[in-house]
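Participant: These are the structures, in structure tokens.
Only the coordinates and a few stated rules stand behind these numbers; no lab work does. These numbers were taken from a predicted model, which means no experiment stands behind them. Cβ atoms are built from the backbone, for glycine too; each structure is taken alone.
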Structure P
Amino acid sequence: MEDLADFFINEEFTKPSVTAAELDRLLAAGWRHFGQQFFRYNLAIYNNEIRRVLPLRIHLADFLISKSQRRTMKKNDDLDLAIGPVGITPELEDLFYRHRQRFDHNPPDSIHTFLARDRSSEPCEMLQLSGRHGGRLIAASFFDVGSTSVSGIYAVFDPDESNRGLGTFTMLKEIEFAVSTGKEFYYQGYCYNGSSFYDYKKRFHGTQVYQWNGTWMSVPRNF
């Protein structure tokens, strides 16, 4: 992996609409978005350290579910799941505020940090995965759908249900959706070099990391 100390990338733009093919190209170049704001950056501060930012994706042809991920799936087979349009309801907002208690520093102010206030203002197709137990919403995640890709945006879950591994579970269900719809890549977002809060994103077979020179490199699981 190249030394990024020699250059710094911090770019953003606003665009009200992108096609599915345009979304694929942006994701492949390390871009992400919250609402209509697209951004990419290669360095960040984490725990008072400068860290390299690592955009990640899974080449779905190389994905194999691990034994621990199978256990996570089995642990949640009692949930009622639904995939459909994004709906920001009071129930979902309450779940968001419960979930944000997990963050020790820089907790997000609102779910609209990640999602447009008006669903029609999202620049591309976005879907919501909802998981209910006994009728109660305990997990929700949001993902973009491109022509050849699916990109995870954000997920929330009930901290009282943390033993279920719902963050990993919702990612696995998004991967399942991507495979079932014939996509080539699943983008799981950014993480950092070294140990961090986001290490769970690295624990998937078939993961590739963006090199900030326009190329992607396959990496071992838990690199």
Structure Q
Amino acid sequence: MDTSRADALDSLLRDRYSCRGFRPDPVPQPVLDRIVATAQRSASWCNAQPWQVCLTRGAATERFREAMLAPPADDEPGPDFAWPAAYEGVYQTRRRECGLALYQAVGVARGDREAAARQGRENLRLFGAPHVALVTTPRALGVYGAVDCGAWVAAFMLAATAHGVATIAQAALAARPQRVRDFFGLPADRLVVCGVSLGYADTAHPANGFRTTRAEPADAVRWVD
């Protein structure tokens, strides 16, 4: 049995991580084209392929960065998809471990709210990335459209990893959906799922010096005979 393809996929999944510090160098267009073409092969419910993606280059990235960093208006709407109601049990444990590892890497002391807010603001700065992809789905497709977009995001990030391009999926960019729609001229029925910042990793950036862990398969899968 030829296991080379399985080994290649396993290697990509192990190598991919959430990059939080990018070099300013743009990704060559042929590489971006190949990444997008690979992600387009993603599976979707009834082959609806609901994802529509706005991917910035050059000055557009800088304009979008500035738009996201601008102070919110008092009446600015919240995310199109509700945030989790609560992280409980093991989910809270994993979330806390990830946050603490990040803060330790970038030198944010426990309880330092001001420093934590500065690090959180890096999301809106796109962590310095030269590109960002904003992923949207039709309102009418509801949760199934969002799930399909999640499959596209996973394929997009793995394809990027295969080409040496770092990524980070960002719910924070979906926190201001009307700002996204206004910037890209999107209709009201396009719901913002998330953003994905991408570029070449700044390997010297302290935020890129840690990796999250994964639970064992036995913690997630129950075999039924």
Structure R
Amino acid sequence: MIINMIGNKVGMSQIFDENGRVVPVTVLQVGPCCVVNKKTEEKDGYTALVLGYRDVEEKKIRKSELGVFTKAKVAPKKILLESRVSKDELDKFEIGQEIGVDIFKKNDFVDVAGNSKGRGFTGVMKRYGMAGANRSHGTHEYFRHGGSIGSSAYPGKVFKGKKMPGRYGGKRVNVQSLTISDIKPEKNILLVQGAVPGPNRGYVTVSQAVKKQSRRADSG
């Protein structure tokens, strides 16, 4: 069962493992998430669990959306997210139930998704790591250019997907199979090895890794 938990990125830190090695970790505050609604095959055509995160004032919620929370008898939530589950898995949860970070275990693999930092319009050196031109005599106002982008007679155009200056960042990024280094259930804190997309205080989703079985088999 894969449940998409919602949380915030707190920042990066480091811990020491049992061998005394430094392990870079990202601190995530995940949940608690409240079950706001349950989608069923009979009514919605599929089965899913709708989780809500972070209480918000009623005046900041549309009246059409407020009815969902009123019917579920839960406080309005700022973010809602669906998790596709089977009918048997759906029956294990009740509306109004809170799900905490304790659904994860230490050394488990998780997938973390978030919006990467938006860097605006950038050149090819920052966007793709190109080397630029030689800074030698005769090079004039061409140091950070990308170079030639096509031919002359044939094909007589620039192919789609050519690496050129443009908008960099601000996209949905999913990092797969990050290892959980530690869990602090009393503070809803999750420590995962490696980097997580997005700025500090940015919203992220954390779920059980899709490829974790194959990763564990390779490591063993």
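Participant: Consider the structures P, Q, R: one of them gives 25, 20, 19 for semi-axes √(5λ) of the Cα gyration tensor in Å as calculated from the coordinates. Say which. List each step's numbers first, then the result.
Facilitator: Numbers: P: 25, 20, 19; Q: 25, 24, 21; R: 41, 25, 18.
This figure was derived from P.
Participant: Out of P, Q, R, choose the structure whose coordinates give helix-only ellipticity at 222 nm (-39500 (n - 2.57) for each DSSP H run of 4 or more, over all residues; to 500) equal to -6000 when calculated. Could you put the intermediate results ahead of the total?
Facilitator: Working: P: -6000; Q: -12500; R: -3500.
Attributed to the structure labelled P.
Participant: Which structure, out of P, Q, R, was distance in nm of label points 7 Å out along Cα→Cβ at positions 118 and 142 derived from, given a value of 4.6? Write out the running numbers ahead of the final one.
Facilitator: Numbers: P: 1.6; Q: 4.6; R: 3.5.
Matching structure: Q.
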